[in-house]
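None of the figures in this text is laboratory data; all of them are computed from the coordinates on show. Predicted, not measured: the structure shown is a model, and the values here were computed from it. Cβ atoms are built from the backbone, for glycine too; each structure is taken alone.
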Structure I
């Protein structure tokens, strides 16, 4: 179908591509892939720029793989939570201790699965768990780090504040692995990626795909080389590349399959979707739903036009996914803005400009 048949003015829609090109030119990111979907169909997909700023760098293609960073939280962990809730395998209001008895400490008996998903559990945002593991001789480092995340003390009382927490999602990963009886990568492949035919979405991409992967940072606290084909997040890297808060690599087309399912195609159970995409309203002034964020008042990465019913997520490496069920609209933006360094924060301008250009092209 043409953009016009899906409710867009083609000429105005092209301004979104121009936004991407301008930000590549001003070095917000070496390259980007932007995808627009509407009414259960892909409207357009653009690939601009290159993998890096080096001379003769590989041009970005629509099938370029990007490190999703925290977009993993919704594509893998939140989606699996929703499916397990629908099958009555997971109770959102059960104490975390019901599933993970080692989740102990002051006030931790009051923390529920819902608190973890809504980022109001009391757990801190981020802890360099990998630093403690360097000094140990634990063979199963991944399990040791999961246990360390679960055993970390709370920094505020559950439900009284909101702190976007990697540790909360690591705890969710432990819960899902306990329920599912398998490691997370096997669970998401079985329950999400295979049913949706997301053949390009995976943890730990094999070496033969490296030429399709956009590199991320040139060195980090954990590594002294260009991070290319391995996960950028240090905790996930120390866990062998498989975690519930980061670690997935994917393409825009693959992500569109999952986003379409969240927007209400027949793939996911429709009765369970709204409770995950609607604001949880647990902690005061929080914009979080369950796993998904919603539109922030005043300044949102989704721009000025996405409805209050919209849901989205951002990834530190420069990725994002936004869906607006009112307008049946979805937008996926993949970049490697952390190349060559994470100190580049111009993505904060690119994201709303890109989404606004798309929204302004709507005619019906």
Structure II
């Protein structure tokens, strides 16, 4: 078999929606963008949503809305994609890294509290693979120290914590609609908030700082630039895809959950593999299904394991290369910092992301599981 790591679910209705926009003659931001924002706002259960060209843009605007100063610090996870950390740096603040939990791979609340100083202004969390962080503990910390919570929810559209959707109860949440995500617009993202002040800033800054957008001018050529903004807008073409995708999101998540349950059932008694722990008060959107290899009981390392799966036609991935391993961020770490990130290093050396997406067939799932078992059987100590 040849099994890709991921594959977007694009159906007839998405293609027809795009064709409808092309026929309309209005291809950039317009009515479809507004409609998509309303659909997201209803789905998430928040007051304000602005769709953008990426989650990275959302993170950038989220942090700029906090009016950070050069010496301000933001606590975040080292086990994330570079966009999370880049947004902190581009906002002029300093990233401070707190270690993760070995069972959830999310930032650990106790480690967050250890890193708080007088310069700390916010906590930027990331819901790893769609599994919500321990929000009760993190919200308690934010309240205790009067810190803003920004959520990198790139993986977590549709995820829930205590019955509430991610994006509905924190200060700012940022979502991704990249081609690999649970719903896609090809490229795209959104920022969700319940605070009008933050939304007003985002609305002002996301499109060059222009006060009245072209579709609102009713044929007038006149506008004013009220802020030196950015070009982060989403087009109607992509919003049309998003509108059709979000109608199917809960179906997509159920299919992902079904696959995750098959994997979990297959591996639950396997002493050579462990997997992400999902507690009863969390609903995982299963953007990822990561496993950890028990290297102490295997004669191979993680990279060799991946190579063996590739030879069997199974494409996997690693989420993520820790931030401290990239040359761009070396100056933000000391030797002492690295000693405090033992869980991150432990997980990174062992983690493999398996294919999980709605188009994955039962035969493919069975083949993945049997291939993993074959490799383990051959290389067990």
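General remarks:
- Entry that produces -11500 once helix-only ellipticity at 222 nm (-39500 (n - 2.57) for each DSSP H run of 4 or more, over all residues; to 500) is calculated, selected from I, II: II
- Looking across I, II, the calculation of Cα extents along the principal axes in Å, for residues 91-162 alone that yields 36, 22, 20 traces back to I.
- When mean projected area of the Cα convex hull in nm², for residues 275-330 alone is computed for each of I, II, the largest belongs to: II
- Set I, II, criterion FRET efficiency 1/(1 + (r/R0)^6) of positions 83 and 339 (r between Cβ atoms, R0 = 41 Å, to 0.05): the highest-scoring structure is II.
- Value 13.8, calculated as mean count of other Cβ atoms within 10 Å over residues 51-58, assigned to which of I, II: I
- For FRET efficiency 1/(1 + (r/R0)^6) of positions 35 and 283 (r between Cβ atoms, R0 = 25 Å, to 0.05) computed as 0.15, the structure of I, II it came from: I
- Here P(r) over Cα pairs in 10 Å bins from 0, in percent was derived from just one of the structures I, II, and that gives 5, 26, 35, 25, 8, 1, 0; the source is I.
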